[in-house]
Structure I
Amino acid sequence: MRLPFLSLFMTSPFDGLFEHAEKVKECAWKFQQAIECHFSNDCKSFSEFREEVVKLEHEADSIKRRIRGHLPKGAIMPVDKFQLFMYIREQDHVLDSVKDSLDLISFRTEPGIPEELGKDFAIFIDSVIEPIEKLTLMVSEAKKYFDTFSNKQREIVKDVIHGLRMAEHEADGIEDMIKEKILNMQTDPVTVFQTFRVVEAIGSIADHAENAGDMMRAMIAR
């Protein structure tokens, strides 16, 4: 008889994964506020939002360490521990990319990101937030699957992963469009370089969210 995955744990690792995903989502919202503040005419809170992101990243690190520390040695699991570790690593990299993006902006706040890209950046930020918001749903549905090993529930998880991939693909398209505009701007080379690097860092947020989805797909595979 196949034992349910989560019955092998006193505390489900998916409870921790969900808590971590929620922290990632909270961090993403602060990131969005920071970008909106940066493009406002009177931004006085950018550094505060950035510090809040750093604080949330530290809290997420504590959750990550707790997950790793509570995996029992020798437990029989239907997924390899390495896959679980790779999943949490990719979900954690989302936070790293958020922080890197804000760090790059903070290095040169004046003139900062060109105003003519403001609307494009707003659309871009929305596009990378969407896959992050799907992470919590994916983890929640995956926990239900490992509780029951239901084929129907497995299909639900796969559908969420598919939606995450589609959202990342849309973000990629917007990223490419902005990069093309940046390289054709009539401005100084430092602004071009900084803006291009910021766009790459923001794009990697959605990339790591998709990678987390790929790792979840591997964990539920049969």
Structure II
Amino acid sequence: MNRLQAEMQRLYGDGRVAVLEVAGAGGWAELAKVWQGVQAELELPAPGIAVNGSNAHQLWFSFLEGVTPLEAEGFLAALCRRYLRDVHPERIRASRQPETLPPVQVAPERWSAFVTQDLAALFDEGPWLDLPPGVDAQAELLSRLRPMAAEGLQRALQRLQPPATASMPASQGVQQDDPRDFLLRVMNDAGVDMQWRIEAAKALLLSQEGPRR
């Protein structure tokens, strides 16, 4: 295992990952709002920034053990609701199980790669690298990232609750920061884009089904 593989395992191994992607021109300008809000408003570690080698910028979130898939799904939906409401839903993709980790060759002279915040905007017209990124450089970039703890995620979910419902009293034994309660609020909130209400409903259904045999 080389250094890059070790860093990827530390951050994203065992499914402890979620990816938020915005495609098209201006993708980084939109995702930068999320990147900044996650740190300044939610007081969480900075996510990794990547270009997907094709048409989009990405944010890669890393979680420590103890964060459930349901919580991660709710977190992505809440981020979109707070920071990406003005972005057309077709430009947004939220994933808990990314197919591949950067760096990967997507097409001739097109590579996905992790990039720094100050360089992300330079890839607005073409979110890819023309040459394979250096393994050591990618490893060094990832070494600066820290996973998100379950406690921090719970605090963030509470802060991300819609203003109209944040003051609603807990009822029927459900805590305000319960991820199922949060997803129910998103699903039933007529002010939320229909795509995210559907995603919240899917996440709730999956949580009720339990593991498949």
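No value in this document is a laboratory result; all are computed from the given coordinates. Model, not experiment: these values are computed from the prediction. Cβ atoms are built from the backbone, for glycine too; each structure is taken alone.
Annotations
- Structure responsible for 11, 28, 31, 20, 9, 2, with P(r) over Cα pairs in 10 Å bins from 0, in percent, for residues 80-183 alone calculated and labels I, II on offer: II
- A value of 3.5 for distance in nm of label points 7 Å out along Cα→Cβ at positions 56 and 152, calculated from one of I, II, originates in structure I.
- Among candidates I, II, the computation of log10 I(q)/I(0) by the Debye sum over Cα atoms at q = 0.09 Å⁻¹ that gave -0.40 used structure I.
- Among candidates I, II, the computation of relative contact order in percent (Cα under 8 Å, 6 or more apart) that gave 29 used structure I.
- Looking across I, II, the calculation of helix-only ellipticity at 222 nm (-39500 (n - 2.57) for each DSSP H run of 4 or more, over all residues; to 500) that yields -28000 traces back to I.
- Each of I, II could give distance in nm of label points 7 Å out along Cα→Cβ at positions 128 and 160, but the derived value 2.3 comes from I.
- FRET efficiency 1/(1 + (r/R0)^6) of positions 120 and 144 (r between Cβ atoms, R0 = 35 Å, to 0.05) from the coordinates reads 1.00; which among I, II: II
- When distance in nm of label points 7 Å out along Cα→Cβ at positions 64 and 96 is computed across structures I, II, the figure 2.1 traces back to II.
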